[in-house]
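These notes open a run of structures that come right after.
None of the figures in this text is laboratory data; all of them are computed from the coordinates on show. Everything numeric in this text was worked out from a predicted model, so none of it was measured. Cβ atoms are built from the backbone, for glycine too; each structure is taken alone.
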Structure I
Amino acid sequence: MQYRIVTKDRFAIVGRMATVSQINEGVNPHIMEMVKEIDPDTMARIASLSDQEPSGVVSATRPHDEDNHQEGSPLDYYHAVVAAPGRAESADTAGLDVLTQDAGMWAVFTSVGEFPAALQLMWGDVYSEWFPSNPYRHRPGPTLLKVGTDPEGKGALAELWVAVEPED
């Protein structure tokens, strides 16, 4: 699993949000249904607001309880883009959900493989292997996920952004 540490200035997550139950294995049917309900014009408007990394449409999740990642626990799911705060406050975002995130550090992990299995394995590795062996801890903040096709044809290319801070 490859990773890098990124420091981001304050930004906004702009798109559609729904509160769903966390599902740790397989595809979350509540998220799939929510995404299907976004009409193409709204999706195009959301996509046009992307102006920074991770670029394009992303999934952003924020648990209601940062310490509870158990199956069935509630979380806010955003089908959205990452945009500068000023852009998120423009008229282009009318009717969209906006979550502003303060500046901070992010551990960015990349993985290639079959979707969603490779992504779920990456999540497990981040918490069971990476955190215990690196000088960072999880900090409050949404988790960002960008999924696309691997240019080499090896499956899905996933980029997972986890909010972190140095351990004291």
Structure II
Amino acid sequence: MTSKDTALADPIRLIISDVDGVLSDGRITLDNSGIESKSFHVRDGLGIKLWQRCGFHFAILTARNSQVVKLRAAELGVAMVRQGFSDKLPAAREIMSELGVTPAETCYIGDDLPDLPPMYEVALPVAVGDAAEEVRKAATWTTHANGGQGAVRELVRRILAAKGRWDDCVPRPPAN
């Protein structure tokens, strides 16, 4: 970790994440009945849980409405979920306000053009590895992992490591 990473990560108390292309690989699968499915990476889920166990907030903000997202958020204990917001900036501001967090204490991770307005608003804008070029240019950090492939876990690890908290999350062998 660099001192710059520490300076950027230290104030962060909230991560707001897009879904399609960040928590999933961006593909939307519909069956013949119109039932939607998405695939989520298990490491992202554990990263979100670890982030929350450390006492920080995690929120989901997506332009689409999906029962799958609602179910996954509930499974991970993510209470702050905003769906159906094509204009994400007002929703991001509402999330921060409700949680009592400022933009200077917020990280936003995205992958595509609708994510740019909230990325411009927060202290730590992050792009997934396969994000649109404009999003990568707007980001302070870009993950090595692509969306749906552990990018959120990578982000959580980087922030917690910069805060000196990652080692608290990693199980250690029992003392002899």
When mean count of other Cβ atoms within 10 Å over residues 90-97 is computed for each of I, II, the largest belongs to: II
Ranking I, II by FRET efficiency 1/(1 + (r/R0)^6) of positions 74 and 138 (r between Cβ atoms, R0 = 35 Å, to 0.05), the structure that comes out highest: I
When distance in nm of label points 7 Å out along Cα→Cβ at positions 34 and 114 is computed for each of I, II, the largest belongs to: I
Among I, II, structure where distance in nm of label points 7 Å out along Cα→Cβ at positions 42 and 154 as derived comes to 2.0: II
For helix-only ellipticity at 222 nm (-39500 (n - 2.57) for each DSSP H run of 4 or more, over all residues; to 500) computed as -11000, the structure of I, II it came from: II
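If semi-axes √(5λ) of the Cα gyration tensor in Å, for residues 18-97 alone is computed to be 21, 17, 10, which of I, II is the source?
Source structure for this number: II.
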Origin of the value 2.6, where distance in nm of label points 7 Å out along Cα→Cβ at positions 2 and 26 was derived from one of I, II: II
Comparison of I, II by distance in nm of label points 7 Å out along Cα→Cβ at positions 82 and 130 - largest value held by: II
